[in-house]
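All of the numbers you see were taken from the coordinates with simple rules; none came from a lab. The model shown is predicted, which means the values in this text are computed figures rather than measured ones. Cβ atoms are built from the backbone, for glycine too; each structure is taken alone.
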Structure P
Amino acid sequence: MKIKPGICVALLCVLCLGLGMAAGYGLAVYAGNNAHSADSDLLCAGGIAPDKNGCCPGEVYTDMADLGFNCCPDDGGDCFPPIR
């Protein structure tokens, strides 16, 4: 029995479509998981959300002239850019 070329082309197209769908789904799941983990990096210690300026509890939003606005600890120490 001889297989017609049209059937082979159709089966090849279905195979490529299936592989493309599987790869697309995998990429979407991977991107979704990475976006979720990135959101968790925008929290202060203890899972607390930063204030409206992006500073954590115990920090003051400070104008440092040429360095721009930063969050500085109330009791002194190094200042860092706001979380957001």
Structure Q
Amino acid sequence: MASPSTDVDVVIVGGGPTGLTAAHLCRTVGLSAIVLEQRVGPQRSPAAHAINARTFEIWRQAGLEMGPVLAAALSPDEAG
């Protein structure tokens, strides 16, 4: 049986914040990208304890909307 084939410029392993940011940035410069993620849906508990200010600055410069991120964020007290 033949394996399916997809031609892309960039393969990104991991659909977390870094992988999804990389995919978005690839698209903004005209590169096609595919994100490979082993999970089917969102992770129930965060893998990162914080997103630093520089990350928010990169996302803002990339034109990403911060409202949904900030609305979903937990305060340090809520996150434990």
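Before moving on, here are some points about what is shown:
- Comparison of P, Q by relative contact order in percent (Cα under 8 Å, 6 or more apart) - largest value held by: Q
- Among P, Q, which structure scores highest (criterion: mean projected area of the Cα convex hull in nm²): P
- At a computed 3.1 (distance in nm of label points 7 Å out along Cα→Cβ at positions 27 and 43), which of P, Q: P
- Entry that produces -10000 once helix-only ellipticity at 222 nm (-39500 (n - 2.57) for each DSSP H run of 4 or more, over all residues; to 500) is calculated, selected from P, Q: Q
- Origin of the derived value 7.0 (distance in nm of label points 7 Å out along Cα→Cβ at positions 3 and 67; candidates P, Q): P
- Computed 20, 17, 6 for semi-axes √(5λ) of the Cα gyration tensor in Å, for residues 11-58 alone - originating structure among P, Q: Q
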